[in-house]
Structure 1
Amino acid sequence: MTSEERRERAIELGRWTVLGALVGVLCGAASALFLWLLEEATHFRGEHLTLVFALPVAGLAIGFFYERFGSQVLAGSDLVLDTVSAGEVGDDGIVHAAEAPPIPTRMAPMVLVGTVLTHLFGGSAGREGTAVQMGASLADALSHRLKVAPTMRRDLLVAGMAGGFGSVFGTPIAGLLFGLEVATVGRFERRPLLPALVAAVVGDRTTHAFGIGHTHYPSPEPLALTPLVFAKWLVFAVAIAAATAVFIELTHLLKVASKRFFVRLPYRLFAGGALVVLLWQVVGTDDYLGLGVPTIVRAFEDPALPRYAFALKLLFTAVTLGAGFFGGEVTPLFFLGAALGNALAHLLGLPLELAAGVGLAAVFAAASNTPVALSIMAVELLGANVLPHVVIVAVVAYFLTGHRSIYGAQRVGRTKGGRTLTPPVALRDLGKSAAPERPPS
């Protein structure tokens, strides 16, 4: 390497470190504010459960507000993924597709407020979608303020996703891998590796600097991977994939049905809120409202957790998100996976803590097509003893779930069956795509 090449490499390293750190600070600060507001909203709702009865009215108000001021941000995480994919980078490092319009800066505050209100009034939603959208929105605002090149803008968007995901869960390496893995099914991005790493680590440290803590889960004991245990994990993965497919299909069905019967967003949210209130009254417990973190922790420890708990959380969340309320899917899917793992532990004779932990990670891995990121997330949350069990279940469930995703804008360049699509096709368009296919190489 010549001295000129070393100098260029050092400049590049310094540039990406500074930009990644800026994105990380923005993401970490946004996540800290978001997590604090969520905790306050959840605590307040717990002390004033009658607020849940107002969820339909809150949905009506949220719907009118977003219909008037936030129509551009309603696509949520799909808008972010569409923007990233619009600037598809080839092996030569050149952006071959037209650059997408800027992500509205208003996305960050609007999804934050919408998600906090959803939780305040008892909607069953998560937080990762909001964190990823805030991170990408802030990163895009920074890229336009600095007038960076299209390739650099795309890399900063990925860094924003990594910083948002890593900081909201306290899992920076999983955040890095999620940002690199989520845009295209079965493929890792390489160009944004450095800024995404810096953004995820700095974002996590920034959130901690504001005094924000994260949920602690029990660390499972080691379990030898014998042939019998391996066979049990295969059965476990089939159940995980089935539950994931049901969640995705039901949520999509409810979205389509609600738009058919209620054309305007306010009325969809009102109807969805009313249905959540009805479900809450029927089941007679508030365990399935909001994030449900106490029940997630309980799934690791309580063999008496109702075997049907996962199904009820699936239903509450599908109704909430299907109606159009704001929030992510990760924490509800953590609930679904941990509760299903709790139930399967009894049926298959697996250790309770390990089964709950593997289920927690594997459901979202299958739902988002990110098995590597979620396997590492399980290690960051639960410790190394979860390996290799979580990898086996996450990868098998990922394949068994098929071409489904909670993110319809994910691109498929190579199907899970090995066929290559040129150009890559969004999952939501896969069935109707006329993109030419090449046989497996």
Structure 2
Amino acid sequence: MSKRNAYPPRFWPALVIFSLIGQVAWVVENMYFNVFVYKMFHASASAISAMVAASAVAATLTTIVIGAWSDKIGRRKLFICGGYILWGISIACFALLRMDVLNPLFPSAAAAAAAGVSLTIALDCVMTFFGSSANDACFNAWLTDATAESGRGAAEGVNAMMPLVAILVVFGGFMAFDLDKQQSWTAIFLIIGAVVLTIGLLGMWLIREVPTDNPENHRFWGNILYGFRPSVVKANPLLYLTLAAFAVFNISIQIFMPYLILYYEVSLGMADYVLIMAPAILLASVVTAVYGRLYDHKGFLPSLLPSLAALCAGYLVLFFFRQTALVFIGSLLMMCGYLTGMAVFGAMVRDRTPVGKAGMFQGLRIVGQVLVPGVVGPAIGAAVLKNAETIANNDGTSSFIPNQNIFLAALAVIAVLAIALIPIIRLLKKEKTDA
């Protein structure tokens, strides 16, 4: 199992298809739900922050519970396939959130818009429950179970590049739609919902179950609490320190990511941002696809530092420059640093996850990857944008204009990450010395 061709024939198609389609759905949620509530319901920066935070909490609780449940029964396939089917249905339900439906129910356009934001947040949490059950909890646990440590970097490199490929797919697909029109969003939600549902059905044939029957995993509540036990933390210090550093890394990303498309389109006036961003996304995808192998050969720190350097360089370029060519360069550096960093952290977390306990630890991974960053990052971004300029809308409401300060705030958090890496470096050196 240490070589790429040693995996079963259906492993790589299953990894690519489920990872890609799952990330397509998450891209729509993480990058375009913000655009949806901004354009259709004139959401504020604080409302967008609240939506991201609520989704992060839902994702974390779901992953902890469902991950433990899948460990208890020793199977992932049912949760993955069934979860994708229900995930697709819930995405399609967003087609019902329209102003022509809400306007007759409320006395003013402002009240209807506020209700639209609240309903979007509520339905987003429902959708997140199904998505996190299928993808965050069980697909990621299945991937951990199905990959050997010596080949994990290669698989993680493919898995980590999928968010960028998904962005490319979504950006390309969205070019056919006018996002200022409600009917475009209706079509988008129905199409993506149908695709996710179809993949769930396909997985019944494509996914090969990896049984993980471990008698220690049969206690459900014990599984949920397992990763939070002091004895487990003490026995796996590198895992928990890596998760803490991963959280700081993702806080930096979440400061700007919820507002990124709005920054391109509204602040920079880049109506054709898709055409500008697509080449950057494609190049970053290629880099990320092969970068995981560096982790396999060199280890954690030598593969993480170049990622952080590229990320910081991207932040600086995006903060200081507004010209199209330089925005392209900054975006390329930022995306390369972001996705390769995700690959390195993801591989390290999988390598440090105790054998047979993958489902239990998916909740902890989500705490570092989603919960803490999803609550803290957008809140920092909203605070940075608190006094941002506004524009007046035709219905009497107003909308904020994101500015480049979100990239400066994201850069500042990387300095905190440098401090968080110190104890990890010390433990890795100690391990090497003891060996």
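Computed from the coordinates by the stated procedures, all read-outs in this text should not be read as laboratory data. Predicted model only: the values in this text are computed from it and were never measured. Cβ atoms are built from the backbone, for glycine too; each structure is taken alone.
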Identity of the structure behind -24500 (criterion: helix-only ellipticity at 222 nm (-39500 (n - 2.57) for each DSSP H run of 4 or more, over all residues; to 500), calculated), options 1, 2 = 2
note = Highest-scoring structure on FRET efficiency 1/(1 + (r/R0)^6) of positions 54 and 142 (r between Cβ atoms, R0 = 41 Å, to 0.05) (candidates 1, 2) is 2
key: Comparison of 1, 2 by FRET efficiency 1/(1 + (r/R0)^6) of positions 310 and 374 (r between Cβ atoms, R0 = 25 Å, to 0.05) - largest value held by   = 1
inquiry  = Among 1, 2, considering only mean count of other Cβ atoms within 10 Å over residues 174-181, which has the greatest calculated value?
reply    = 1
request  = Taking 0.85 as the value of FRET efficiency 1/(1 + (r/R0)^6) of positions 118 and 158 (r between Cβ atoms, R0 = 35 Å, to 0.05) derived from one of the structures shown (1, 2), identify that structure.
outcome  = 1
ask   = One of 1, 2 was used to compute relative contact order in percent (Cα under 8 Å, 6 or more apart), and the answer was 28. Which one was it?
value = 2
